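Enquirer: What follows is a set of structures to go through.
Every read-out reported here was derived from the displayed coordinates using simple, explicitly stated rules and does not represent laboratory data. Just so it is clear, the structure is predicted and the values come from calculations on it, not from any experiment. Cβ atoms are built from the backbone, for glycine too; each structure is taken alone.
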Structure 1
Amino acid sequence: MLVLVDDDNVLSRDYLSQALALATKHPQVGAFGGSSVPNFETPPADWQQECIGLLALRDMGPDPIFKKAASAKLEYPLCAPIGVGMCLRRSLMNTWLEQSMDHQLSDRTGTALSSGGDHEIVLAVCAADGDVAYYPALQLTHLIPQSRLQAEYLGRLNRRIQCSWIQVLDRHGIRPVNWSPIAN
């Protein structure tokens, strides 16, 4: 079992033991995660509230949510785990790495705000007939510095997230036909 964690994430004390217990209890689930709640260095202004979803935050409520992979049509599950705190079975990660060597999206490195690797992983899990899930027992705190609430940063982040999302959908042939291509 792999757990993806960034340097600005603080896992709850029982995160890893909960993840192992959930993986053992639900062997059909290939990727899962839980809630990611913010700890803001400075409280966001009213205008920033609409952008909070860009910051790898998630709370889908108190009940577990499962998405069965057994579907004739590949689609992105709403309960898919986000990159921070994602738990992933090693065999599925290895399968994804082997299949995607020629076309991996680059995730954030340095000042680049590209993303999409977590979406690629989730779709690979679904294509390999693995279920995905949200478990509220898994909780982490995402430390958000004031600089990530600046308009310039949020604008660049939004653009790169949207471009990466379209690239992922195109790569898997699931972009809605009425969505126009986006230039990189």
Structure 2
Amino acid sequence: MKIQRIHHVAYRCRDARETVNWYREHLGMEFVLAIAEDRVPSTHEADPYMHVFLDAGGGNVLAFFELPNSPAQGRDPNTPEWVQHIAFKVESVAALEETKARLEARGIAVLGPTDHTIFQSIYFFDPSGHRVELAADTATAEMSARLDEVKWQMLEEWSRTKRAPRHAAWMHERELAGG
């Protein structure tokens, strides 16, 4: 078996209509499907839900569940806010800057652009509190090859030490040197 692509990734939302409208308005994502049931098909539990699906580009789908009979959603208090996020690729750094200006003009706080050396990103939150990242690739072929060469050694070292390996420190050394 070979995975072909992500069929969909599902998150919880506080309001399905609000979520669909927000992703359509702010990220241009098309609303492609809604499924509503009174029973969960996989577990047969009585738990009504609305399941909405949005086109995330390239055959990928972002989905959300509204669960009116469940307690209010929360965050894992042991995981930093910056860890769990939904990241979308955009075509250019210019698109990031344009989107940041547009979101901020609509009252949405945006962090970034953040330079990750191989891509730049902006970050903001959707109405349900999910952190969203837009990323524009900036890596050269040489950078990508250098990272590919060391990925297994980095993973092995991390597994042993739980400290950041230095194999790709070149990505951030220029920041530390002030450049």
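Enquirer: Between structures 1, 2, where is distance in nm of label points 7 Å out along Cα→Cβ at positions 68 and 84 highest?
Expert: Values: 1: 3.3; 2: 2.4.
Largest calculated value belongs to 1.
Enquirer: So mean count of other Cβ atoms within 10 Å over residues 4-11, computed for just one structure, reads 11.5; which one of 1, 2 is that?
Expert: Going through each structure in turn, the value belongs to 2.
Enquirer: Let me ask something else about it. When FRET efficiency 1/(1 + (r/R0)^6) of positions 124 and 140 (r between Cβ atoms, R0 = 30 Å, to 0.05) is calculated for each of the structures 1, 2, which structure yields the highest value?
Expert: That would be structure 1.
Enquirer: Which of the displayed structures (1, 2) returns the greatest value of relative contact order in percent (Cα under 8 Å, 6 or more apart) on calculation?
Expert: The structure with the largest value is 1.
Enquirer: Of the structures labelled 1, 2, which one yields 189 when volume of the Cα convex hull per residue in Å³ is computed from its coordinates?
Expert: Numbers: 1: 133; 2: 189.
Source structure for this number: 2.
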